[in-house]
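S.K.: The structures considered in this document are given below.
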Structure 1
Amino acid sequence: MVELTNDIIDYQALTEQIRSNQAGAVVLFLGTVREMTDGRQTLALDYDAFPEMAVAKMEELEAEVRERWPVTNVGIVHRLGHLELGDISVAVAVSSPHRELAFEAGKYLIDTLKITVPVWKKENWSDGSTEWVHPGTGEPATDAPSAKPLNN
């Protein structure tokens, strides 16, 4: 299950969606908006994407995780739009028969998502400046999208 949304991520519902009687482990990772990045104060983040491209890459990643690990269920939700400090920007959840495999799959999932899924992030700094960050690199982006809004 993959989703891009402009809404608050309901991580409890996501966790319940991937729980199963066949799984003895559920791992949930939440990425949240932090205040300090490399010594600079962040006030908020803006996330943008080309939804069709991002969802396609998320689906590829889900399929890869299912192929590499004996997972029961996988859930990936990434939020778009304006996020304040403490807001959840991404949630990944994995259920598996055993905890070690669930942790491995979950770590791979979030680490690979950050590198391969085309979601751009704009840092809104306390000094009034802003900076788009390219997916997967952490470097300033010159190709940030002007994506159309989601219909949800």
Structure 2
Amino acid sequence: MSGPGFSLRPAALADTGALLSLIRALAEYERLLHEVRATEADLRAALFGKPARAGALLAEAGGKAVGFALWYYTYSTFTGRPGLYLEDIYVEPAHRGRGIGRAIFRHLAHRAEADGCTRLEWSVLDWNAPAQRFYAGLGAEPMSEWTVHRLEGPALAALAG
């Protein structure tokens, strides 16, 4: 899939360095760079291991990776069908406004439907108004009645016992 001046393609094993660089750029934008612990080895295992745990898509312009999406499948007990969860999407600021984000979402929506998924879901930070406006323009609706919970680090270890 492509658009004016860019193309989308599945990430390949050789792309893990570029993906990690884009993940760090996203984390910096989200003021969360201090939380990035992922390595190229982690990405290789998740995306290309047996079994693969996630999928990734790269957006390229001028032969350079300028954006990405990383997703995995979920399952809904209510629908009895899978869903596609978009863990992260990022387009470098200099390349925004060119249709790359919309093309990524179109690609993922097509993939979700082809794979029998009943939903495409993702999270957005409360303060990220530009992203929220973009998602609303796609027809997405916020799920304000749900609150995300997380166990990690010492709390996860303590519960695991």
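S.K.: Assign the value 0.99, calculated as Rg/Rh (Cα atoms, Kirkwood Rh), to the correct structure from 1, 2.
M.R.: Attributed to the structure labelled 1.
S.K.: Continuing with this model, one more query. Tell me which structure, out of 1, 2, gives 3.8 once distance in nm of label points 7 Å out along Cα→Cβ at positions 19 and 123 is calculated.
M.R.: Working through the options, I get structure 1.
S.K.: Determine which structure produced the value 33 for relative contact order in percent (Cα under 8 Å, 6 or more apart), calculated from the coordinates; the candidates are 1, 2.
M.R.: The structure behind it is 1.
S.K.: Here is a follow-up. Looking at structures 1, 2, which one was mean count of other Cβ atoms within 10 Å over residues 83-90 calculated from, given that it came out as 15.5?
M.R.: That value comes from structure 1.
S.K.: When FRET efficiency 1/(1 + (r/R0)^6) of positions 99 and 131 (r between Cβ atoms, R0 = 35 Å, to 0.05) is calculated for each of the structures 1, 2, which structure yields the highest value?
M.R.: The maximum falls on structure 2.
S.K.: Tell me which structure, out of 1, 2, gives 12.8 once mean count of other Cβ atoms within 10 Å over residues 27-34 is calculated.
M.R.: That value comes from structure 2.
S.K.: Among the shown structures 1, 2, from which was the value 1.6 of distance in nm of label points 7 Å out along Cα→Cβ at positions 11 and 67 calculated?
M.R.: 2
Laboratory data are not the source of any read-out in this text; all were calculated from the coordinates shown. Note that this is a predicted model, so its numbers are computed, not measured. Cβ atoms are built from the backbone, for glycine too; each structure is taken alone.
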